[in-house]
Structure P
Amino acid sequence: MEKEKKKFRDKEIPEKKKKQVEEIVDLIKKSESIVIVSIKNLPTKQFQLIKKQLRGKAIIKVVKKSIISRAIDKIEKGAIKNFKKYLGEDQALIFSELNPFELSSILSKNKSMARAKVGQKVEEDVVIEPGPTELVPGPVISELGGLGIKFAVEDGKINIKEKKVILKAGEEVNEQAASIMGKLDMKPIAVGLEPVVAYDAKEDKIYEDIKIDQDKVLEELKESKRKALGFAVKIVYACKETIGFLLRKVEAEKKVLEKFIKEESKEEENTQQNKQEENKEEGK
């Protein structure tokens, strides 16, 4: 009975959709990694630019959720079956021979900054820096005041007097902030293809947290290295990375000890001279 129902449903699918399903099935089977990305709020121009940058490295497909779901159903086995629960609106699929983390790193690099819209969240603090602007006095004065921005009118234009954080990381953009950022031509929102989840065919694994900012990761690794090096020197752990620091530390401590010994010797010498002088005085 179930087979008859399935057969009936297949007959209801238009030929065009069947071809789309088969195309997705073929891409799933051939690809080493498949990534679901969000294309929400991504301008068409930016999307086309990213597709161009990924040419030869990956294939991007924007198809309906139902098409992807049917394609996954046709895959006989593997963790890819669990992909269906991550499907949503405003998404695209990326198929590539690169591993998911390498692909995510490329996506991170291909982001660009854009103006903020009301309701969007900022990833970093939005700061109004002090300095001259091209804004002229008018309604904007009340907007600046409403955000607590200190300013002065100089030579007919507004000059920001003090640094001001108008949005903190993670906060949503409100109308006032969006208006001021627009007038100052500020672009605090990074736009690009946002990874939602990835499937590694080689490992047959699904990775949920796949967002990688290569520059940020490298900076964090450098900071960890600095801290580890400092700790190793502190506990006098000798290795090729610390030996230079340890020798300089020994040399510095040696100089301090030599100075201390000299001062002690001088003090002792002065004490002896004072006693000799006192003895001479008593002898008189």
Structure Q
Amino acid sequence: MMQPLQGSFVALVSPMLENGSLDFHALEALVEWHIESETNGIVSVGTTGESATVSVPEHLEIIKKTIDFVDGRVPVIAGTGGNSTQEAIDLTQTAAELGADYALIVTPYYNKPNQEGLFQHFIKIADSVEIPQILYNVPSRTACDLRPDTVMRLASHQNIVGIKEALDSSERLSELIRISQSVADQKNFSVFSGDDPSFSSFMANGGDGVISVAANIVPKYISQICSLNLSDQFDHAEELNSILKNLYELLFIESNPIPVKWMLNKMGRIQPGIRLPLVPFNQVFHEKTINEMIKLKLI
């Protein structure tokens, strides 16, 4: 049985130069920093990695370079979702060929499929590509919600090994934990939070980890909070987590990844590039953000 996926997985940004072209030198430096900071794995070209603004060849090049830079030291989870099932299959297949360890597959945005459509979409991908796959539910972005009864139907497929759930709902979490336990005798099915503000309490209640935006900025903190939760030191985890409360808020004060890329630029880790239709971080938030970064000793 495959090792369970647990801990802090960074939803890594895709660094860009000011003109919007990809910056692979910065990407390599970020990968090294995350491995030093004990990040447990790297998600390449998810929402935070601007999957919606890069072309398909660029998307695959970022995945390939990330795999090369990581060089087997931690798992690489490739974002390979699409709003067309065939495109998601093609991306997932290529990511598998490039050597990704897992694929993260978001619900097919914009189409607003019903539950049967979602089931058929994920089953078709799982039947078509031999790579462990993580379902990704983020209704605030996709206009569809992958409900627990559908997850239950999908969880028994050998290639489907977990879910990233971005809904902040303790009831939803409990249902997903129950699903994970119900298949535990056949396989590991990991349940990840995709919501930074609530991930620590999510883990205290049985979640396996987080796929985190904040880990781009404070990788050591997020890694420690995960470790503490996984070793049942919930009070200590919550103490650390409370330090980051304002940071979580600032990271989502405008559409992700606008704030996180701006902060990384201020930290000297990436150039300021971001692609339309995303625009640079609104100046009205700069002072507040800088003050918080100084308080956290990030700059």
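Nothing in this text is a laboratory measurement; each read-out follows from the coordinates by a stated rule. What you see is a predicted model, and the numbers here were worked out from it, not measured in a lab. Cβ atoms are built from the backbone, for glycine too; each structure is taken alone.
The table that follows gives values for the structure above.
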quantity: At a computed 70, 57, 17 (Cα extents along the principal axes in Å, for residues 159-262 alone), which of P, Q; calculated: P
quantity: Computed 0.30 for FRET efficiency 1/(1 + (r/R0)^6) of positions 47 and 239 (r between Cβ atoms, R0 = 25 Å, to 0.05) - originating structure among P, Q; calculated: Q
quantity: Origin of the value -13500, where helix-only ellipticity at 222 nm (-39500 (n - 2.57) for each DSSP H run of 4 or more, over all residues; to 500) was derived from one of P, Q; calculated: Q
quantity: Parent structure of the calculated result 2.1, given that distance in nm of label points 7 Å out along Cα→Cβ at positions 79 and 95 is the read-out and P, Q the choices; calculated: P
quantity: Value 5, 17, 17, 15, 14, 12, 7, 5, 4, 2, 1, 1, 0, 0, calculated as P(r) over Cα pairs in 10 Å bins from 0, in percent, assigned to which of P, Q; calculated: P
quantity: Identity of the structure behind 2.9 (criterion: distance in nm of label points 7 Å out along Cα→Cβ at positions 31 and 183, calculated), options P, Q; calculated: Q
